Every structure is written in structure tokens, then in C-alpha cells.
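Undergrad: Structures incoming, each one as C-alpha cells.
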Structure 1
Amino acid sequence: MLILHKNNNINQLMDADAIIIGAGACGLMCAVQAGFLGKKVLVLEKNSQPGAKILISGGGRCNFTNQWATESQFITANPHFLKSAFSQWTVEDTISFFEAYGIVGQEKTLGQLFPDGKKAKDVVEVFTSLCQDLEQEIRCNAEVKSIEQTADGFKVSYTKGDKLKTCTAPKVVMASGGLPIPKMGATDFALRFAKNNGLAIVETAPALVPLTITGKDEEWYAQLSGNSVFCEVSNDKMAFEENILFTHWGLSGPAVLQISSYWRRGESINIDLLPRQDILALMEEERKSNGKTLLSTLLNRFYAKKFTDALGKFLPLGKPVADLSKVEMESIKQTIHQFKVKPAGDKGYDKAEVMRGGIDTNELSSKTLECKKIPGLYFGGECVDVTGWLGGYNFQWAWASGFVIAQNI
């Protein structure tokens, strides 16, 4: 049962200053920052080890922040909500924090910072070591079943093994994450709790997720599986210029994952297969220098042969550039710069990096992340309606929200 009950009869010595539900990025940062302030917390983690999602992020390398991160790279119903948290804990704060414990950021691309010479496990080790030094307890294999409001705060019931246990604290932090990657222990606990206690939820969906292609075009995409092309992928909301990856089910790669957060079922996306270039200008130049050049030869300068050959379904590849008609050149321009795709769907939470939507930010104080309707209860990390771009942005929100909550519990 997840409904918050009030029990005014409990008045006892508390087990901790706060109970943190979830030992992910937000929960671990909150525990450490609370420890720095002399507060004792108890962290309850459903998995057998803390930081499960951190450990698999970035292919085990952990893109722990983005040096360009601002509130503008986040999807939320209330864009102004992030300003307070990001002013309290900045990207520079994240970089300094990790550098103090031996994790130096190295930029890979587009501001993405990875640990130089270290891995995701080293990032988790920073937190577990600090929690041990600060005497902050992390109880793993502990699945929370209920939260009960008492005269002094909250009583949290959880199972550990086959036993039902309880713990008490004046504050509770909900940092249990979102729905992606169920095999890593993802849970809808925070969403169910919020719904059962009258808190508004912004509709949730997989985000940063591969898109699927079915029907008559399925075979064309499948034949290109494994091929990567630098593109600009866009819709009427946003545009991203990075690689796309063809797969046997459709499209993936950074640019597709990015646009997926802005895509809705039934909509089309546009792919510019040759951004920063003008295919018409390139063909005109080729006409003047060597009009006998085949269109396929021209395109092979920019694409792998397999991809050029696949474009033969749409383009007269075997025709010399000088022989192309105006109608054909316009068709080539449309195919190269405005390649339309209408995905059938996405790969779901199993393959999604994050969740879009979540606890409505209007339910929380932007300065403290405390729930307005349930004083003493805080929400942070992925369960909140704050979804960042691919590239370390979601970690920056997790660290910032964990810090902010720690200052107020």
C-alpha cells in the first residue's frame, strides 16, 4: 500500500534525520551532501548494490555531466523550475566535487565529460566511500512497501529478504528513479505513491530511445543495419546534428535518441543526410568540372558505398551529373536534405535512457524540492518531470537535486 497514512500516536526516537529511497545518482549525492552537513541518513536501495544505473551509463564509462548544461537543455512543463536548483549546484560544482576525489573530466564531444582514465565504477566508489566515511548507511535489497506519516515525521516499511522491517525519520527523500531499464531494478514506486496521494503527474513515456520502422520500409532500413551517417534530425520542435545509426528494427544513434524525446507517435521526423552542405551546389560544381561523373561517384565522397547503393531506391545513381534534369535534381535535393521518416513507435523502457514526464514540478518547491502538499517529503532525480538531453545532462540534474534536498532535510 502506497497511500500516505497519518498516525499521530507514534512519538519515538528516529532512526535517522532522513530516509532516502533509492541509491542512484540523486540519492547518493543527497546522502553525501547531508553527511557533510552533519546529518545522518538511511538509504534504502532495491537493488543488490548502489548506483546500478550509474554503472552502465556511457557504456560503463559514465558521462557524469555536460559542461554546457543549462536549463534550456531540459524538457519539462515548467522550464523556470530548474533555475533555482542549477544556481545552487552548478556544472562547476559537479566538476570540482569529482576532481576532489580523483575523477577528472575529459570532454569527448559536445561538452560531454567522462572520467579521464577511470570508469563508472570509480564514480560510484566516490559515493560509497564517502558514505562509509560519513557513517551514512546504505541498505541494499531493501524494497520499500509503504510510507506512513506520524506525529514526528514518517515511518517507512520495507522488505529485506523475507522480512518486513520499518524505519523512522522526520524527512523522506524520494529518489527512486523512473521506469527505464526494468532489468536494472527500475520501479514506478514514486509515480504510484504520488498518484495515490493526489499529486499531479505529467504523462510519462520513454525518452532518449531508439525508434522503430515497420511496414513496407522495414526491409530498406534493416539492410543498412550497422551503418552510421552524420545527419541533422529535426521536427517542428527541435533539431540535433549528430550521427544516426541504422538498425534491424529502425533508427538509433545520438541524433535519433535526442529527437525521440520531442517525438510523439504518429508524427514524422526530417533527416538532412548532408548537413552543412548543399547537394544542388555540389552537383552544379561537378557539372562544370566533370559532368560525366556519375551521381553515385559524387555521393560516395560523403557516404559509405553501402549507403549510397541503398539510396538507389530513390535516386538515379547511374546517371552522369550533367544529364540530370531539373526535376531529378530537385528530387535529389528533397531526398538528401529532407528525408522524411514516420516511425512506427519506439523500443520502450527496456532500451530508453530516461523517462519523460513524472511528478509535476508545480507540486514541489523549486528552492527546496519539498512537496507542497506533504511537508517533509522531497522528490529528486528522474521521477520528477525534468528530462535532459543525451550527454550528461540528466546526471547534472540528479547531482543538483540531490544537493538541494540535502540542504533542506
Structure 2
Amino acid sequence: MDQTGTTESAGIAAAVDSWLAANHDRVIGWRRHLHAHPELSNEETATTDFIAATLEEHGLAPVRFPGTGLYVDLGPEGGKRLAFRADIDALRVPELTGLSFASTNPGVSHSCGHDVHATVALALACALSTVELEHGVRVIFQPAEEVMGGGALDVVKWGALEDVSAIYAVHAEPHVKVGEIGVRAGAITSASDVIRIEVQGPGGHTSRPQLTADVVYAMGALITQLPALLSRRVDPRTGTVLVFGHAESGDAANAIPKRGVLEGTLRTADIATWRSNEDLFTDLIDLVVAPTGCTYHLDYIRGVPPVLNDDAATALAVQAARAVDPHCVVAAPQSSGGEDFSWYLEHVPGAMMRLGAWNGEGEPQDLHQGNLNVDERAIGVGVRLFASIVEQYFRPDLAAGFRPDGE
């Protein structure tokens, strides 16, 4: 263990950079251990144990959540804290990389880069343990980001945002070159809700559709008309998109079935639209189904709001990134994917950045795919970015109102 005993006055970013240079192989080993032992949402027991043990080896006192996951505080007790969040769960996706440290858990893999996020946060905490911090920092290791609604809701309920004035996170991005940091003020992700519509009718013979209610016809009308109606009832600038991914009904070509099921996602980049979508969506289904004579039941499963990066927090992140590398900042497009980091931003200001993870060779891969192979150089970039954010956030000469907490 490297304990250099550096002080905050010597420069947090420089101290962390020095620690990284001395502990590079160890940090990469942490990532490979986490990658080889992925665990599904709310089952991250061994992952939590590994992170806790590593933090304790560095003289820190992690606080475990009631389920899985934990947080650790650094610096003085009391007062406001700057927080960083990493998610730690994996996906039910078989790994196809062929890496020597590939998943040992059949059918489960870190195909969303959460092993990288966790390693970045873990290295940050361990590096900061060597610095005599004058201000408080909290590092959160969150479970269950990949489930509907997200584990962030539990983390907030468990009090992890108490005394937090701002929060930051990164997400590995295989479409951005390693060394680059993607930033965007405002919505960087979308809200993502799941909809399930069960259409019902009395059933009948296809030779006499006039004597029954045609469930399949009603389903076809919903599939084709609902997206079109939404485009006329919702501002197109909100990026609101309905896509059906599952349609199922009937068993025979000459029989009109009694029921059918449609499932899909409804996404939007606008939080006001997200909050009103369910009522509008129900009204539109009524309009489409009524002429067919069928009935329906709607399950509208709320997901997460869009991640709305705070303007001041984003500006600080840009400044911090450029302090590490003047040329590393790139514009991040707004994604239609969902991310439960948004729940934290309902309570405190903050920002999520895209952490470049593509090595620049061949076609970029994609998240949630079994062949995702993150360039491990991204870990050092993420740690240095976070350390620079700490340094910039607590600068005594920072103009009033620029720091997200307004202090």
C-alpha cells in the first residue's frame, strides 16, 4: 500500500496522479477481478465485500447499505460533501470477449462497463486516503442500476445524499475514444418507461369478423397509430419515442383470438413530458381501441427520469477535464437510454460525463453486448477527472455561484 502522506495544499490532482502511477497494476487488477466476478442487481454481495475490504486496507471505514453496496467518507467529519457515484451491478448477458479475465459467472457479464465505474471510484477513494483533505468527499458504490426504477432510489432512501452538496458520475462510452470526456449540459439521457397493453375480445372465426371484436386488428391499429398520434400530441423537440418490441396473439390462422399482448418502451428527453406521458398515453389508447369493440388493460411501468446535468456542475466538470488535458472535452449527444443517476439529480445538482472507452481500432462496440471490451486506459482518465473535479470544486478562488452548491 502506498501512503505518501501528501497534503491538500500540494494539489489533489497531482497527488492522485502520483498515487496512480505507483499503483497502476494494482488498480488494473481490481478491475479484472470485478470483471471476472460479475453479479446481478441486488445480488452484488461478493462485489460489495471486495470493495469494502479494499477500502479498509487503505484505512477507510466504508458504510454498508442494508442490502448490497456501500459508501465511504473522506476528509473531515461534518459539513457539506462532494459526492461521486459508481454503479456495481452486471447484466444477464453472456460474455463473448475471450479475455483471460472474462466472466466466471455463466450468462452474466459486465457488458455495461460498471466494473470500470466501480474501479474508477475505488481508486479515487484509495488515492484520496493519502491526502489530508480539508473538505469532505463521499464515494458511493450503488447496487442495482440495471433494474427498472433503479437502485438509486434505495440509496437516497438510505440517506447517502445527506450532507451532499453536489454529485458526479461517469459512464463508459465505447463510441468515444479513450482519453476523451463527453459532456453535455441538460438532458444527457432520456426517461425510459415500459408499457404493456393486453387487448381483449370475445374471440371468433376469421370468416365472421363482424360478429366479434378483432383483437389482432386492434393490436395492429395500436402498433401503427400510437407512435403517429404521439408525434402530433407531443412537442417533437422533446425526443419522445414509442417503440414496440413484443407483440403476441393467437394460435391459428382461422381463429380470432380472445387476447393479445403488446410490450414496448416510451422514452423522452423532457422531464415535464415524462411526468405527463401516462395520462396522455391512456387517452390515446382509448381513442384507438374504442372503434374496434375490444377492451384493454394497460400496465404503465415508470422507469427513471432523464439525467439533467446542472449547468454549473457541467461547467465545472469541463474546467476540471481541461485541467487534466486541454483537448479531452468533446460534445456528448443526448442518449435515448435511461440511467438512474437521474434520481440523485432530483435532490442535488451534479453531472454525468461520458468516459471514452474505445481504443480507436475497428468498429466501436456497444453497451449491453457480450463482446464489449473497454480500453483499460479509461480507468486512469476517469480517476484523474474525478480528482480534478475535487480540486476545482474546493478552490478558494472559485467565483460565487459557479460552484453547484452556491457557496
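Undergrad: A value of -8500 was derived for helix-only ellipticity at 222 nm (-39500 (n - 2.57) for each DSSP H run of 4 or more, over all residues; to 500); which structure in 1, 2 was it taken from?
TA: 1
Undergrad: Let me ask you something else. Starting from the value 2.8: which structure in 1, 2 was distance in nm of label points 7 Å out along Cα→Cβ at positions 294 and 326 calculated from?
TA: 1
Undergrad: Additional query: Can you say which of 1, 2 returns 0.50 when FRET efficiency 1/(1 + (r/R0)^6) of positions 86 and 230 (r between Cβ atoms, R0 = 35 Å, to 0.05) is computed?
TA: For FRET efficiency 1/(1 + (r/R0)^6) of positions 86 and 230 (r between Cβ atoms, R0 = 35 Å, to 0.05), the value 0.50 is produced by structure 2.
Undergrad: Compute distance in nm of label points 7 Å out along Cα→Cβ at positions 214 and 262 for each of 1, 2 and report the one that scores greatest.
TA: 1
Undergrad: Oh, and also: Taking 49, 21, 17 as the value of semi-axes √(5λ) of the Cα gyration tensor in Å derived from one of the structures shown (1, 2), identify that structure.
TA: The read-out comes from structure 1.
A short reminder: the numbers here are calculations on the coordinates, not readings from a lab. Just so we're clear, the structure is a prediction, and the values are computed from it rather than from any experiment. Cβ atoms are built from the backbone, for glycine too; each structure is taken alone.
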